[in-house]
Structure 1
Amino acid sequence: MVVSLRPGQWTKNLFVFAGLLFGKQLFEPRALAVTCAAFVVFCALSGVVYLLNDIADRDADRRHPLKSRRPIASGQLSPGVALAAAIVLGVVFLSLAFWLRPVFGLVAVAYVVLFAGYSARLKHIVIIDVLTIAIGFVLRAVAGAVVINVAISHWLLVCTVLLALFLGLSKRRHELTLLASGATEHRRILGEYSPYLLDQMIGVVAASTLIAYIFYTISPETVQNFNTEYLALTIPFPLYGIFRYLYLVHQKEGGGSPAEMLLTDRPLLVCVALWAAAVVVIVYGSGEPGSVFGRRY
């Protein structure tokens, strides 16, 4: 059961901390505690989504060289037990989400409903499948903002969705190249993609992600909000991070698990850590407490 909940994917839920970091609430004890609770909620709900997805995909997973080892696909965990666990965990942690803040609970419900739809139908629709994954990351970031009552702006949404699309398309490319001619036997939607098409889409999204982040750091809104022009000094970190990720995808045949790559590739991990440290120093070294990419509401 623990393996099926995939606790190793916890890094995806770090997007919940975006509101805390950019809302200048990082050193506020109550906001930090609430955000940590929200992070736990989304880790649990992510586990619920993984259980539902593995139940739906168990037949296809048995034909996959790696996913066939998953407990449900391999028969180590029965679908009935997994479904019961998903229902119990879903009820418990959605209740906790509403207790933390009702609007946060609504976002959590939207997340579960979205990925239930993904497991049932959306993952079989070309382009919509990766857009759904990207929206899931946006909902994590939105949840982290609403749970501590900081405003949400276009910068949060645009930067998050573009980065998530980049990771999602890279994962699709890894699946396509790993499974080769047997790709459609595992997942029909892979027949709608090709390495060339995915490379084109990845190129567009990678460039868009960098441009969006650059414009965010130098925008008058950002300068006024954080009372500093130095956030642009963090631009080299996402530049290196995206280039490093592309290197791993194309030269090392990586990209199948962004969470695993982040934790196992030391240069990428150091890059993310340095970016976070630089943002903390710049954002918290000047200005008054504000909100995430905008004014408080």
Structure 2
Amino acid sequence: MMCSDVSTSFMDKSLDSYYHTKILSNYPSSNRLLLSLFSQPNLNHLSIKQLIAWGGLFEHEPATIRVAAGRLVKQGYLVAQQRGHYTIGATDKSINQLAATWRYSQDRVTKWEGGWLTVYTAHLGRTCKQSIRERERAFRLTGFKPLEKNLWCRPDNLKETADTTFSRLLQIGLEKNSILMKVDHFNHALSTQPKSLWAPKELNKTYELLVLLLEKSAQRLRQFAVKKATRESFLIGEYVIRQINQDPLLPEEMVNTSARQTLLTTMIEYDRICHPIWHEFVNQS
């Protein structure tokens, strides 16, 4: 019983740290706010008045929101349908795909046969900092880790083909002349073994922590006024979805896949609770 109490106390302290320092204090930029809103299926048509109301929740001035909306229209992320009304743009493929697919992330995984996907990048060079940032972001969003310098890998446990994985990498920012290979096994003399690249225990703890975060927030939302409930549910929901989208989707041989599924199920329920609150806030704006 004492061990259980200590564990619960640790989880509560960790939860408080997440809640106060990593989520509620991390207000979105005007760009991030607008793109997150328009990626929601029931918020893809909003007026500038409604956008300004959303901006006010996160301390953005009306002028800042207007400038951000205009900039996103020029970039093709938003479309001005009529005076003062906006919808999502046709060029915003990557954000829409992530927003639409997080619910089905578990469906992308299949049984792992022990093989690996690797990407070789030594010939790409390291002179362009922007290219390096985009390359490493692509690897991070698809669960790849550096095994050796310029050699990235992940378990080959996704239902999609290697070509499809490579296409996703290219779309997110990897250079097209990268080299993707399927590897059956690595020699045991490697200085670093592939399985050690990830921290499965930390991932498992994160799954549990995020479930607890969502459950406690769902209870609090019932007690909050609509503005406060909208602000908290947006920050927490966006944060958790970002963790789900960046999850490496490791096989059950490496991580607790049941805990990962519990997180996904809990987030889907939290999302169901949030949207009526957002709808009420939008109607009041």
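Only the coordinates and a few stated rules stand behind these numbers; no lab work does. Note that the structure is predicted; figures quoted are calculated from it, not measured. Cβ atoms are built from the backbone, for glycine too; each structure is taken alone.
Tell me which of 1, 2 gives 5.5 when you compute distance in nm of label points 7 Å out along Cα→Cβ at positions 52 and 252.
Source structure: 2.
Hey, relative contact order in percent (Cα under 8 Å, 6 or more apart) derived from one of 1, 2 reads 23; which structure?
Only structure 1 yields this read-out.
Suppose helix-only ellipticity at 222 nm (-39500 (n - 2.57) for each DSSP H run of 4 or more, over all residues; to 500) works out to -17500; of 1, 2, which structure was it derived from?
Among 1, 2, the structure yielding -17500 for helix-only ellipticity at 222 nm (-39500 (n - 2.57) for each DSSP H run of 4 or more, over all residues; to 500) is 2.
From which structure (1, 2) was FRET efficiency 1/(1 + (r/R0)^6) of positions 132 and 204 (r between Cβ atoms, R0 = 35 Å, to 0.05) calculated, if the value obtained is 1.00?
Clearly, the read-out refers to 1.
Suppose you compute FRET efficiency 1/(1 + (r/R0)^6) of positions 220 and 244 (r between Cβ atoms, R0 = 25 Å, to 0.05) for every structure in 1, 2: which one lands on 0.20?
1
log10 I(q)/I(0) by the Debye sum over Cα atoms at q = 0.20, 0.24, 0.31 Å⁻¹, for residues 148-195 alone was computed and gave -0.80, -1.05, -1.33; which structure, 1, 2, did it come from?
Label of the originating structure: 2.
Which of 1, 2 yields 20.9, 65 for Rg and Dmax of the Cα atoms in Å, as computed?
Derived from 2, not from the others.
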